[in-house]
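So, here come the structures, one by one.
Values in this text are rule-based calculations from the coordinates and carry no lab data. Given the structure is predicted, the values throughout are model-derived calculations rather than measurements.
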Structure P
Amino acid sequence: MIRINLLPHREEAKKERRQQFFVLAGLVTVLGILIVFAGYTVIAGYITSQEGANDFLKKEIAVLDKELDQIKRLKEQTQALLARKQVIEDLQRDRGETVYLLSEMVKQVPEGIYLKSLKQDGLNVNITGYAQSNARVSALMRNLEGSPWFLAPQLVEVKAIVLNGRRSNEFAMNVSLKRVQPDVGKVKK
């Protein structure tokens, strides 16, 4: 009987399988490393791309913020100019008001009344003066009420005083002005 020793052959087969295992393990490791590297590269590319987009958006937002600031300043300037325009229009409208006030006061003050002061604050006028009698103060109030330039005269006080050795009445009253446009365009014939 012939005896064949199969141990070396088995050992060689075992050695060959071990080498195949290590080669396959190495290839799988290399393949895994390549997959991880590729994934990392792709993700890093996405991150870089997103950072670029974010930087672009930040720059555009900064540009828009500057434009918004300019728009805000322009609106403030517009409001300031409109306020100035309104003041100028008010001054233009009211420039003749004092003339009309004094002209109308001359027409409406009856004889026997002497005005001490005339103070205007906007549309309110404070009148103080002296009258020979209470009836003349009443006549002044009726005249002011009938005038197209005055509204709602209110008597504040009347008191008897002695002025230059004569008995008089000192009075104070408030009256409001109407905003009546004068007849500018009419020509007198």
Structure Q
Amino acid sequence: MIHKFSHGSIELKKGDITEERTDAIVNAANSGLMGGGGVDGAIHRSGGPDILKECKAIVKTHGRLPPGKAVITTAGRLPLRFVIHTVGPIWRGGTRNEPEILSSCYRESLHLAEEKALRTVAFPSISTGAYAYPVDQAASVAMRVVRDFLSRQHGTVERVTFVLFDEGTYKAYENALLQLS
């Protein structure tokens, strides 16, 4: 599914983000940037040791990455230019600024893509796995932030793809995208 806006488009796909052919993919990372399970582990396994080496250097220099922030590394062996790592919020009932932190993950990632003059970027569903953010709420946050970002009249990012792992997550993002229309 593709939805076009005045200055870009949002595309939804079901699949494996490590196989995506975009300028960058976004990693739903943990604060230590050392890989782990889910999307984070898959990206580190597929990208190889260069990604981990850069992540270790970032943590050594700047400390652990706080939720809502993002950093960028090379893509190692992945068929793209960069990996943008962001730490989503752990869901605690929605009372601890979870929507604001999740919004920041998307905004910061997109700003890093712009700084590198990237045209295409792919996101997973941030925080909806081990961090237990409700998928329908996370999808609404993601769609709103990306739509607002793409609605600006300047910038290099032209296409944002959401690569979603299962049918239920895809449907939640599809519903959120349709509600933007």
Structure R
Amino acid sequence: MKNNNKVLVLAYPGSGKTYLADNYKNVSDFEFQHYRYDYGAYKHLPLEQLKGRTDIRTPNSEWPNNFFKALEEELQQGRVVLVPFATSLLEVVDYLEKANGTRIIFAIQAQETLDSVLQNFRDRGNSEEFIERRRNDFQKCHEIIAASRFEKVYIAENEHLSDALSRLGIPLEKGTGVKNYR
């Protein structure tokens, strides 16, 4: 299915991408981990346990071209595509500069929510290495997003990503979406 109304949301980790994919049929939670890294014997582990685990991964030699190709294919499906964004994924910004016909939105939790964001990572089983990386790059991501030319939305303490996207007029259809974790 060709789509001329492509929507790509680059959302900070812990913002609710997985929740949206679990509850809205026109959403795709499009994770980059398995495009960027080879987890070898550990690839069977749940995604949250793989994030930030530099001790069990090696770089994928096809990165980032494999990711961009798959991302473009996903955007063509007509779903709202959610991709995590952190300073470790700055290559995506280069891709965005070349993306034609795609509505691009940065979504991040408001700066005053950092403590809640970090606790959420602990609660969902992320490694301490991952949590520390998020602590260190939260402010830098805010700066990158604020300076970008793309749309941006900030998620308040008692708000969900779905609420923030609704404020921007992004339609969400109840049902089960797609989790593209490869």
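For relative contact order in percent (Cα under 8 Å, 6 or more apart), which of the structures P, Q, R scores highest?
Going through P, Q, R one by one, relative contact order in percent (Cα under 8 Å, 6 or more apart) peaks for structure R.
Tell me which structure, out of P, Q, R, gives 174, 46, 25 once Cα extents along the principal axes in Å is calculated.
Considering all the candidates, the number was obtained from P.
Among the shown structures P, Q, R, from which was the value -22000 of helix-only ellipticity at 222 nm (-39500 (n - 2.57) for each DSSP H run of 4 or more, over all residues; to 500) calculated? Numbers along the way, then the final one.
Details: P: -22000; Q: -13000; R: -11000.
Comparing all candidates, it corresponds to P.
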